[in-house]
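Take a look at these structures.
Each value in this text was obtained by applying a stated rule to the coordinates, not by laboratory testing. Please read these numbers as outputs of a predicted model, since none were measured by experiment. Cβ atoms are built from the backbone, for glycine too; each structure is taken alone.
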Structure P
Amino acid sequence: MQTIDMASTELRELNSTLQAQSKKTDDAEWVIENTRGAHALAVGLDAPIKVTVKGSTGYYCAGMNKQADVHVTGSVGPGVAENMISGSVIVEGDASQYAGATGHGGLLVIKGNASSRCGISMKGIDIVVHGNVGHMSAFMAQSGNLVILGDAGDALGDSLYEARLFVRGKVKSLGADCIEKEMRPEHLEFLADILKRAGADAKPEEFKRYGSARKLYNFNVDHADEY
């Protein structure tokens, strides 16, 4: 296990060291200390390594992650796991705006609450939020899954495409073209698996599913007010 102390190591050097790791690396586990809210920490990783970030971070932590498993023991600023491709990012605390934005794959777990626009324009990522999410979450979400154990704010799933949204708590309001949908056996099976992977203490039967009504895929003058 390698330890990097940000009290004596510059951010650029830290990221360069982690980005230089490969599939053949002998240094598979890393610990980052004294983060002091640093921005763009552990970004652009592309190796099956484990990175533990002790403390809270600023914006874009673990952005563009590929293969790596990143574990943040504190909270994170805006854009955590932005554009993630694969691997996992686990946040023990809260997440600010647009967590998991444009993510293409992998698993993002937020054990606290997530602010507004969680999962905006998600493109295949799986996101599990143990707490609540703010307004406009899953806005224009194209594919992937957003699982919310708590409540959702205004305009959930506004203008979404084929992403699936699962909410255990209350939804303040649904966005344009987002509707409640039937919970089928395959959805319960999926939830059982992802909740287990995310360490979430909840039952699949407690959730409701939301998705696109598909009325906005093509322009229709009868729905002009919804665009």
Structure Q
Amino acid sequence: MYKIYVVEDDKGIADGISQCLAAWEMEVHTVSDFRNVMGEINGLEPHLIIMDITLPYMGGYHWCQEIRKTSSVPIIFISSATDNMNIIMAMNMGADDYIPKPFDQSILIAKVQALLRRAYDFNQGSFILKAKGAVLNTNDNSLTYEGKKIELARNEYKILLVLMQNKNKVVSREKLMEALWETDSFVDENTLTVNVGRLRKTLENAGLTDFIKTKFGVGYILEDEE
């Protein structure tokens, strides 16, 4: 599930964006402290940011510059300022797209989905997931823990990706089998059990014991206390 961070001081617009993206099964977080936008971004590690230009305390251009010092996360600016100068400035600051207000929600979701596809589905950006000190990189399907790179088999990676995308949530066996189905012609309950067992052994050999917990009769969970 993609995490989207919305930095918009108009509650009505922010709520509308949240409802629109949530309907497409995205995890949406809205800014809670306009003085600490970078702190919230660092804690959340969103896959995409939607940001207004005019904000309390510091404007969107300022935060975009700060973000670009450490991250290439996709950024979409939204603003009622529709003149060419603002659009050009937004792009020069490091934004990936610009949507003038008012906008149709279908336009917003289309642009969000297009950016996510370019940044992550085709691995043109860095898609990093973290849990319990381990870092999963979708560019090379590898896991890194305590400075050591852990090679994962294809199905091990598929299972771990789904669990890390949904950390602290129980993932059903059915959902994991659907993920494996994309690479194998047939996946049954026993196949999933075998693959989870192999993944656990790979993790244990790397020092990650009890990384994946079983919720009997339901599925699996990767708990991360952050």
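Structures P, Q were compared on FRET efficiency 1/(1 + (r/R0)^6) of positions 27 and 115 (r between Cβ atoms, R0 = 30 Å, to 0.05), and the highest value belongs to Q. Of the structures labelled P, Q, which one yields -12000 when helix-only ellipticity at 222 nm (-39500 (n - 2.57) for each DSSP H run of 4 or more, over all residues; to 500) is computed from its coordinates? Answer for the origin of the read-out: Q. Taking mean count of other Cβ atoms within 10 Å over residues 3-10 as the quantity of interest, name the structure among P, Q where it is greatest. Largest calculated value belongs to Q. Tell me which of P, Q gives 2.9 when you compute distance in nm of label points 7 Å out along Cα→Cβ at positions 163 and 203. It was calculated from structure P.
Taking Rg and Dmax of the Cα atoms in Å, for residues 91-146 alone from the coordinates of each of P, Q, which one would give 9.6, 27? The read-out comes from structure P.
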